[in-house]
Each structure stands twice: as structure tokens, then as C-alpha cells.
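Trainee: These notes open a run of structures that come right after.
Each reported figure results from applying straightforward, stated rules to the coordinates on display, with no laboratory input. As the structure is a prediction and not an experimental result, all values here were calculated from the model.
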Structure I
Amino acid sequence: MLYQSLLHRLSLLGLVVCFCNIAIASTPEIISQAGGVIKENSDGAIVDIDLSDRPLNDQIIEALVALPELSVLRLRRTSISDEQLGQLTSLTLRMIDLRNTNITDAGLIHLAQIQSLVDIQLEKSKITDVGVQKLAGLDLKSFNANYCTSISNRSLAVLAAMPLLEQVQLDYTKINDEGMTALAAASRLKRLRIRGVDVTGAGLIHIAGLKGLSRLNLRDTSLDDAGLSVIAGLPALDWLDISECRLATPTGLAQLGKARTLTYLDLWETKTNDTVLAAFNELTSLKVLNLKATSTTDESLPAIMKMNQLADLNVAGTQLTDKSFLAFGKLPLLKKLNVANTDIGFDTIDILLESRDNLEVIEFEN
């Protein structure tokens, strides 16, 4: 009887030891078994975890909490809840990605407690102005609330007041010209993405003094000629997307010829024509130019050929002919040429491909 009791106790002790060993070693294993991607620093500490598109449960949340060096956490398209976010407030996160999740304003109350955060990604989540107000105490550098359709000028004012703010993304929100006044004080702003909003020159005038603004995405906005005048005067502008901005006239678009710092310019489905491109003689730093579905003809060939830094040229759906296509093959750095939905000849395509080993010619697109 005594022998059986001793064996029973030893068996229980063994189970306890095994359980402890599993618990100690299980933190990274739990993440890996869930399909998460782990990155470590030079000391072997886990600093970056990507669980995007992976199933979450309480065990995984507990494993994350046990990682004191974790600074980047990507939870895009996961089932993360507001309550589970509340369990992560002890972490010293620098960046959290909560895009395409069901996080609400209640979750932002928890994020506000993580004072180390500088980058929050909330695209297509369930947040509103009320939640963004809770983040006012953070010194964010980057914030993304694209497609959060309840966000308005109130949130833009909160973000613009953050002294370190460098990047803002608020596509298809309710911000307008009135709200843009707050950005005049965002002196460190480098990137602004506000696709699909009702902003005109009356609002854009407030970013005219942002000397460091280098990337601007205004696709599908109410951009007008007055706004283009502001854009053309931005001294550090490197990247510009104004595709689907149908209110801007050729006269207004021609003003972009003054933006000589541009290396990326997207003019898809704008009123760009040969007159506009003739005004681009000094845009010789362009590396990417999208003229898809514009009224561009062979008359623009001389202007385009001056852009000898072009690596990517999209002329799909234009009125250009083989004369221009063959000439584009002589652009020294060109690697990608989109000629879909044009009248390009088969012989011209063959000549382009034979003359340039590193040139990709796109003939068809969805």
C-alpha cells in the first residue's frame, strides 16, 4: 500500500515537472504552432510577431503577454477583441496593426494605456471619433484609419495636435476642407493619404507650409485647380497620386510642371492631355508615371522622352501609336511599359522585347 502511494506521488510529481517544462518552453512554440511569424533581435529576444490571418485564442494572448521585449505586433484580419487588447497593456509596443478587425472605441481605451505606441493601424475597424479622442495622450508618428467611415474632422484635429506626427491615412472618412485647418500645425508631417474625401483647394491651402511633406495621395477626391496650385509649390514633394480626380482641368494639371522634385506621379483617369504633358518639361526626375486612360497622343512624345529616369511607364488606354511605343524602348532605365488597351502592333511588341532584355511589356490587364 505504501509502495503504491509512493508511486502515485512520484507520478504526480513527474506530471508537474513536465507541465512546468512545457510552460517554460511553450511561449514561442504557441505562436509558431498558430502560424505566426517571429522575429528576434541580436540578443535572441522576440521583438516582432505577425499573426495576420491566423486564429487567435486566450492561450495565444497569454503567450504574447509573456514577451517583455515585444515591440511590433501584427494582428491584421484576426478575431482580436477589445477585451483581449486589454490584456496586452503591460507590453511596451511600438507598433500595432489592427487592420480589418472588429476593434471598437472600447479597444482604443486600452491602446491609450500603452504609452510606447508610435504607430497604430486601424484601417477598416469599428472605431469612431470618440475612440480616437482617447489616444490624445500618445505621441504617435503614424496613424491609419482608412475606411473608418465615422471618422471626421474631430479625429483629424486630435491627430494634428500630436507633436511627432509624420504619417496620416484617412481614406474615405468624413474629413473636409474645414478639418484640414488643423494640419497647418503638423509641422513634421511627411505623408498624407486622404483618398475619397471632399477636400478642395480651400482645404489644401492649409498644408502649403508643410516643408517636409513628401508623399501625398489624393485619389478620388474633390481636388481642383486651386488645390493643384498648392501641391505644385510643396518643396519636398516626391510622390503624388491624383488619379480619378476629375474636377481638375488641364490648366490646373499643367501647374504640376513646377513640382520638379516628383519621382512618382499617378494621373490615371484625369483630364491630362498633350497640353498638360508639354508643361512637364522639367519633371526629369520622374521614375514612375501613370497616364492610363488619359487623352495622351504622340504629340506628348518629346515631353515624355525628356524623362530619362523613367523605370515604370503606364500608357494603357491612351491614343499613343507604335511611333511612341518604339521610342519608349530607348528610355535608358525603363523596365516596365504598360500598353494594354492601345493599338500597339504585334511587330512593335516583338521589337521592344528583342531590343531590351530587362523590359516588361504589359499587353493585357483585367
Structure II
Amino acid sequence: MALNKLLHRSLARTAGVAACAALVFAAMQPRVRAAWPHASRPLAKVLPRFTAPDVPEMGPAETPVPPRKPESLKPIPPGLPGKGLAQHDLLYIGEGENKMFLVSRGKIVWTYSTGSGWEYDDVWMLSNGNILFSRMQYVAEITPDKKVVWRYDAPQGTEIHTCQPIGQDKVLFIQNGLPPRLMVVNIKTNAVEVNHALPAISATGRVHGQFRRVRYTAQGTYLASFLAMNKVVEYDKDFNEVWSYDIKSPWAAIRLKNGNTLITDELDVETREVNRKGETVWSVKPSDLPEPYRYSNAQSATRLANGDTIICSRGGKAEGPQLVEITPDKKVVWVLQDWMDLGPATAVQILDDPGIPERPGDSQH
């Protein structure tokens, strides 16, 4: 009996030590994860390259933009949800402000200016630190120290409003024109690997309103937003139509990881998530939000890994929110209304979200 009691005490003591060790180990895990942030967030490791000593204030291909008008420099309203510029590290562009902004730890740490004229619409930071963007007259890729590594100029009478990296050697874009053409170019060899004509309203219609977004999905399909033709169409690799959805003025559509499609209806200022059956499973309009947080228009949206959605708005005469982050139950957790530092918001890439941007399907923006 004495031996059994001694054994039980020993086992209990060992179990207690093991439990304490487990608690200590568990408590240390967040610190261990914090010490290795780049494993799941690859863009974090390239951000220091944008503030390196060799980064010029103006790169050789940059063109200064006129300063923002004094009447647009309105103070930030007090009491907005979230932490302002410190909420996320982000890459930010907007129509009407031909200056790209990189925000890190609450500060603008890098910009890229492309002069007057129309217009930034799409932007990506790649895991190697390069930035791919569309500028209507061209699509280009630049390095953090502002060197141009690739550029494709839109032929006269055409426009380019969208782009997407496919790996680090291919770029997808649509060239608005008569007809519009979906293209994939190998930027290492300059070979045009895909060049397919898409439908247009007519052979004499305006090219400007044809397309603002195209995305290559994780399933190897093309998701095209027909802005003027009021529909979103998904094509397989042979350009057979495999899915479509009718909606007014779809400025942007992205395929989410859950298989649904998130669409921005510019005309109705609505962001709508639909499933493969065409059923609406979630939607948000400004009227769904408290009045101080209502945005005046919407062009694109980004779905975060935590399930929140960020709406991008060009605002109206430098008024109202530029970015609004909304939870699935439509709670507003962040409002960026900072016309002192930034211009209109057409698109944003959240840099603290996980995933490899150039791997189709990883980035839901």
C-alpha cells in the first residue's frame, strides 16, 4: 500500500510538471509565431526594400503629379472605427490621383507617380517585391527602387485597365478595343501566349467602358467583368463559357476561396457575393451602414483571410470614406477617411494578409 501511494504521488507530480510545461509552451507559441511573420505573410519580408537607401525619391520613369488641391485637404473626422493608416500595411491606388502609395506601420513610406492623365485601376505587389500595375495607356512592372523591368503600351485607340500576375513570368490583362482582347504575355520572352477576342457591344462602340477587371482563377479559368454589357462571364482555357451572372455595371469580380464570386456593381453601389447557382449569399450597400461610414461609390472590393470585406471608394469631391472594412455580419471595424494623405481609392492590396499574390487564388483582391 505504501508503495502504491508513493507511485501515485510520483505520477501526479510528473503530470503536474508536464501540464505546467505544456502551459508554458502554449504561452510561448504566439511569440514564436510573431518571430517568424514571413512564413504565412510573404510580403512582409520585402517591405524593407522600399525604404532602402538606394530608393530614389523620383525614379527615372516617374513623372511628378500636380499637388492636391487645397480644398481637398480636409481634416480626418474624429472617432472613426479602427486605427486609420495603421490598420493595415497596404498598397493603394485611385482614379484621379496618379500617385501610388505604399503604407506601412501607419505611414506612407513609398510612392510612385505617373503624371497627369487617366488612370490607375489595378495594382499588385509580388512576393519578390516588384509591383505590377495598369495605367490605362500601359501596364508595367517596376522594382522597389523604381526600375521598370517590363512594360506593354496599349496601341492607339485601346486601353488597359486591369492586370494580374500569373507566376513571376506571365501577366494577364485585357486590352479594351474593337474588339477587346484578353492577353497573357510572358514578360521574360515577350511572347504573347494568349490573345483572344472578347465580345463587345458593337464594332463601333466606345472602348473605355468595356472592362475594368479580369482574373485568372485557381481552377485555371478566366473571370471577366463586362462593365458595359452588365454581366460577369467565366471562360475555361479554350474560352468556352462555363458560368455567367447578369448584374448592372460589374466593375470588378473576384473568385473567393469558398468558390463564390464577389462582384462590385458600380451603378447601384453594391458589393454582392453570389454562389455557382447565382444565388446572393451576402451583399452590402452604403445604406446598410451607419450614416457617418457610408461611402458614395464603389469600384472594387477585397476579401481578407479573416472573412472581412474592404470596399474601395473614389469618394465624392474629396468627401466620405475611401476604404471601409466590414465583417460578415456588416459591422464596420475600420473606416479610412484620410484626404490629407491619400486621394480616391480604386483598388487596394492588403499586404499583411497571407498568401502568394502571383499564385492564382491566393489573393482575393
Structure III
Amino acid sequence: MQLTKAIFLTHRNSLYSEITGGVQLCSQEFHSIIRQATDIILEDYYVPYTRDLFQRAMIKWGMENYSFFDINREAPALLSYIFKQDIGIVFINMASSVRFARPIKEKFGEKVKVILLSHGNNSGDFLHLITKPVNRPSLLRNWLNKIRLGRLISTEAEYRVKWLDGVVTLSETEKQIENWFGAKKASFLPRKLYKDFLAREPVPGRIGFVGRLDHPPNFQGVIIFLEELSTRDHGLHIRLIGAPPAYGIKIKERFPFVEYLGELSDQDLGKEVATWAFFLNPVWWYSTGATTKLARAISWGLPIITTTAGMRGYEWKKGSLLVADSPADMVTQLIKEAHSIERIHYWKEQTELIAENGPDQMELINRLRYTYE
């Protein structure tokens, strides 16, 4: 078998960071799958964020258009490295780095394959922000937002058509969006699943959520669920974990029946979630990437209630999650299921089945290989 030298082009913090979040988890999964491909020799290539004053100003003003990196400054060294090391494939980690594709293809053409490892297009989350804002924007901001959205979509389509050989996505939904943009090849890699089951002592009626509370889909998703819950006689006990504290306190003040626990260490988090009857995943809209916290909940073997949108980015062969696609249905299902220790145990067994029947490693490698063959 002929081996091809490849680089994993990324900002270092997107791959390794003191605090591991969704970006790092997805980057590390991409990295691990590529390393296990027997036809590739992989090296890492790190690029810094831009120091260009104009680009930084555009980011600060909310008008960034894939300009987190100073391509003109960084491209010469990158192109020299590709030439000297005889690199055949460049894996660009994250859509925010996509502008590196153009100078590579202009220099090397078909000699070097350029594959985008997408965590989600910027236009996806931005569309959510401007159509479902947490705070009401000014008329000027509304006008600027529409201009930026158009520029983002135009850039995304241009790079798929002209400068990328393939795109790897974190969900089937985004694979179809990539096809719509005109990607030459698009492949979906589902999240890897694993077993790290907790010794559980569930408390009937105890429901919990853990996640970044300043992430608008998280904050809004929890609020919508709690609004519906507050209209019912439910007997449920809601536990909320996440940073920053200002958002958790705001939710607690609005819904006094919620217990906000702040941000917990990994050890304390494990002890806490082991007492939950259900792990709450209230994702009401499709957004970019995959819900990374769902993989962790599956690995813990927790009973989970989710939405269809909240399961994007996952595939498994056996087992099922409790699914409710409206706030009213989610509350109804929890009232029905979360007070019964027998039902809690049943849904725990279903989650454990899922954890044991995730994607096959060779299948993931083949899906990746499709984009650069």
C-alpha cells in the first residue's frame, strides 16, 4: 500500500486545550480517525490567530467573514512546508480555517488534496443568532447582520466549488447542506461512542441539564423547557450545571424550582449526574455540528430525553432514547417516566445498549477515505 503524507492544519487550542470542550473533542476524534487510516502518515501543523488590526476589528464589530487567520502572512511558510515535506493531503480542521484552501490549491492544484473537517458552517449558528436573538438588536445591527449572513453563505459556497476536494461533517444534515453548497465530495462521520458507566443511585423525579449556559441554543432551549414545565403540576426536581454563573443565577431567579449547582469538577459532576433520573437534552432547532454533551451522557449510561435535532451527529445499531420534539411532549413524557424507578432502569439499559453499539472504526475510516481517494 502506498502511503500518503498528510497534515492536520489547525490552531493548537482547537486540538489541545487546558479546558476540553466540544471543539477539542470533535477535533481529537477527527485526528484519531485519520491516524488510524493505514494509508496516511499524519503530522500536525499549527497556525496562529490573526494579529491584523483590520481583521480583528471586523471580528469585534461582528462582521467577520472567515477571517480568524491572516492567510497572507501564514501561507508562504505553509506552502513551503507542503512542498519540502511532499505532503499529499491537507486536512483543514474547522470551517473557520477554510481560507487556507485557496493558496494551497492555487499552488499545487490536483497534486495536493484539501479536505475540510467541518465542525459546522459559520452561517448556520449565525442564522440562529439573528432569527432567535437573546436580546433585541438595533435596526443598524439587523441590517449589518443580513449583510454578514449573505457574505458568509457566498464564501462557503465559493470554497466548496473552487478550492476544496472534500468536506467531512459531524451530522447527516450538514452533509446535505454541503451538497447544496456544491461540495465535490461530502461525508458524514458520526460521533464515536464509548462506555464509562457510572455506579448509579437515581432519585425518581430528579432531572438535570449540564452545558455552557451562555451558548444561545443551550440557554434558550432550557428556558423554553422550563416555561412549559412551570405551567404543569409535575413533581419534578430540576438540577442545572454550567457556566457562567450569571446565566445560571438568571434562570434560578426566573424559575425558583430550579436548583443551580454552578460549575462542577469532573469528580463532583460524575457523583451528581449518577443521581439523575433523566439527562435533559432540550435542543429545539438544528444548528451546526453535533451535540457533544450527548456522547458523554451516553457514555455514562444515563437515561436520556432528547429531541430529534438533539440526536444529530449520532448513529447506533441497538437501543433507543426517549424522544420528544416539543416542550409540551417533553414535559408530559418526563412526568410519565421519571417518577418510576422501573422506567428509569429501562431507559438506562437502552442507553447502555447504544454505548455498546456505536459506529465501527473501519466504517469511519472508509467514510473519511472517500473524500480524498
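Trainee: helix-only ellipticity at 222 nm (-39500 (n - 2.57) for each DSSP H run of 4 or more, over all residues; to 500) was computed and gave -8000; which structure, I, II, III, did it come from?
Mentor: Going label by label, the one that fits is I.
Trainee: For which of the structures I, II, III does the calculation of P(r) over Cα pairs in 10 Å bins from 0, in percent, for residues 196-307 alone return 14, 45, 31, 9, 1?
Mentor: II
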